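See the structures that follow.
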Structure 1
């Protein structure tokens, strides 16, 4: 092996130690066991055996990490190193880099050069190296400049690649949800929609990161509205952790996001059960002994009421019950998208009544905004159905939606969710209101 190759390999190993190793129990620098940096360090300076041992490590690296090109894997590891050293993407993109940034870029370049030197050394050992293993290492391009290397590292910023992640077992996993729809495709509940828009817009502007606490009966569109209104603000990244993270692992979730003040993160805990949740971590870190970083905002969604000591830490959005009036309100908004305005009250009423009739015929399992939207969509591709409903609306007798049907359905749904005592309390409050009125 030429002296120049050996020197580049040694410098590459030193750079790997600088970037990725930590002191072990005996004081020596150690890499995470089985990690790519550990195997690259052994490739650059094998424990014994020279180039022949390098070939063995090259084969092992390809076997372990060869499913993805080496460049994006190295870039992702290095990007995390830059963030850990408080060097944000804006600095990597600029020409006025700090001494620390230039120092780390220099170390990163040594790693790249080390791989190139390893490829040159392995060329004489081709009979010991799998062709795929050699090609895996040889495919790593050597950047022409620090700016080119910085651009490569920036390409590994996961929060620029996509805007939605699941968080599971300490990892942020990119996610795609086809159900996210434009905010203009929500109908009815104008006050609720205005609150969602205001809250996410204020967070996107950096004006507030007050937690948002959303509750309603099932099927009212809580999840859809959170996703859509968050995505309507281009600067927001949505993280969907497992609800158990509220109780365990709160710090592990928050810490890597707090290190990225160049992004704003919405933590969406969906479909939680407040009564069965241990709120200690949340209360400690949100308005308790500690404060949330300004670039992080939790959103909690439930079919149940939140306890008072949680509501006091955020902004509550509670959907009103879906009844015949809100059903007509949704139908009116939906028709407006086709240029049919509010003056056609008969058509609105007839459509709402037809919807409740289909529910009575067991075509839907619930009276809710969710099932109403599915029902309304049936008109879009059915010309006969559109013609029939218009004829009924212009006839001598127009049907009204059955208010008693909504009442009975909602009472039974609340009874199944909240229990008989809740219903008794609700009825007593209504009687008190009537007597006071």
Structure 2
């Protein structure tokens, strides 16, 4: 990298520290740390390297050492969210050899000065229109929109915006239920699948899901995650279970859940009967969000992709990956698919002309390795069977040869019996 922003420098320092101080409980965790320790020794740290580490580390959440290292890196990223998105977009565009990226590379020149600022300045400048001359570049346009909406954007590229949805999660028996794109899902260690059995989940789950899906509530990753409900006269923020903040007339009031409900009751007395039921439902939904804040999470294994023409959703699980179209400006045909991630990505590329193979490079390699392993095991099994058959034939030949020798015949009979059990 010829250009190193304050954010990249800060993330690089923490990334190096996290790797050097890493502990692990599993061989997978050990391999992850050794891989990236080796990469940092041989190469300059880039956004792509750090983002790849985060993606891989999230799949090894059963190793507490990996989770600890991941938290260190993500804390720095959370404090520099939009600077990091800008830095990542700049890096992607600068490394793009295609001719049509020339205009985008000019946009990078307009963005680079922002990366010398602190995060709060970056956000302020973007809100003031600092990216208006670079808005023809989709990557920067999407980041600007994210600042205006303050939505939890995970990744922005020239081709797409990727967002992980927010949902209430509820564990029932051995399965966890969540909502994405208006659909109820259940997942376990092996797979994630749709379900229409809403009777399985609690009423609080239904109320909170309806509120989160309504887009009346926004989510920010600041302060470990903040839910915000805004009206022209006041704002409610929830970032801790059982507590919330109400901002009104430039004053901040802190309430418990019970106090919030009391405030809601007072507020509803001044609402017209025609609007009272709808407003009461929203306010009670906020109170339930406050009560169940610790069960509201970013669903990492679900990705919502938005391109210039399509919006589609991908869901990853150990057993399979699935994807489905949510909306399209160029196709009236709805589509869905499932299989290993390599097959799903090929299907998506044909339908949307968006290539996600770079984003899911590690997962694709795992599919290839698994396939190779299966083929190898199949070949080994075939060889073993062939050897056993060959030995059987040889024993049968020897039995005929020594049919008059009781001692040798007994030994050969025992060998034949053992071979038949293989």
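What follows draws every value from the coordinates through simple rules; no lab data is involved. Since the structure is predicted, the reported quantities are computational estimates derived from the model, not experimental observations. Cβ atoms are built from the backbone, for glycine too; each structure is taken alone.
Before moving on, here are some points about what is shown:
- At a computed 26.4 (Kirkwood radius over Cα pairs in Å), which of 1, 2: 1
- Structures 1, 2 were compared on FRET efficiency 1/(1 + (r/R0)^6) of positions 6 and 94 (r between Cβ atoms, R0 = 25 Å, to 0.05), and the highest value belongs to 2.
- Structure responsible for 1, 7, 13, 14, 14, 14, 14, 11, 7, 3, 1, with P(r) over Cα pairs in 5 Å bins from 0, in percent, for residues 14-205 alone calculated and labels 1, 2 on offer: 2
- Relative contact order in percent (Cα under 8 Å, 6 or more apart) - structure with the largest value, from 1, 2: 1
- Comparison of 1, 2 by mean projected area of the Cα convex hull in nm², for residues 62-141 alone - largest value held by: 2
- Ranked by Kirkwood radius over Cα pairs in Å, for residues 214-405 alone, structures 1, 2 are topped by 2, which has the highest value.
- Rg/Rh (Cα atoms, Kirkwood Rh), for residues 278-357 alone - structure with the largest value, from 1, 2: 1
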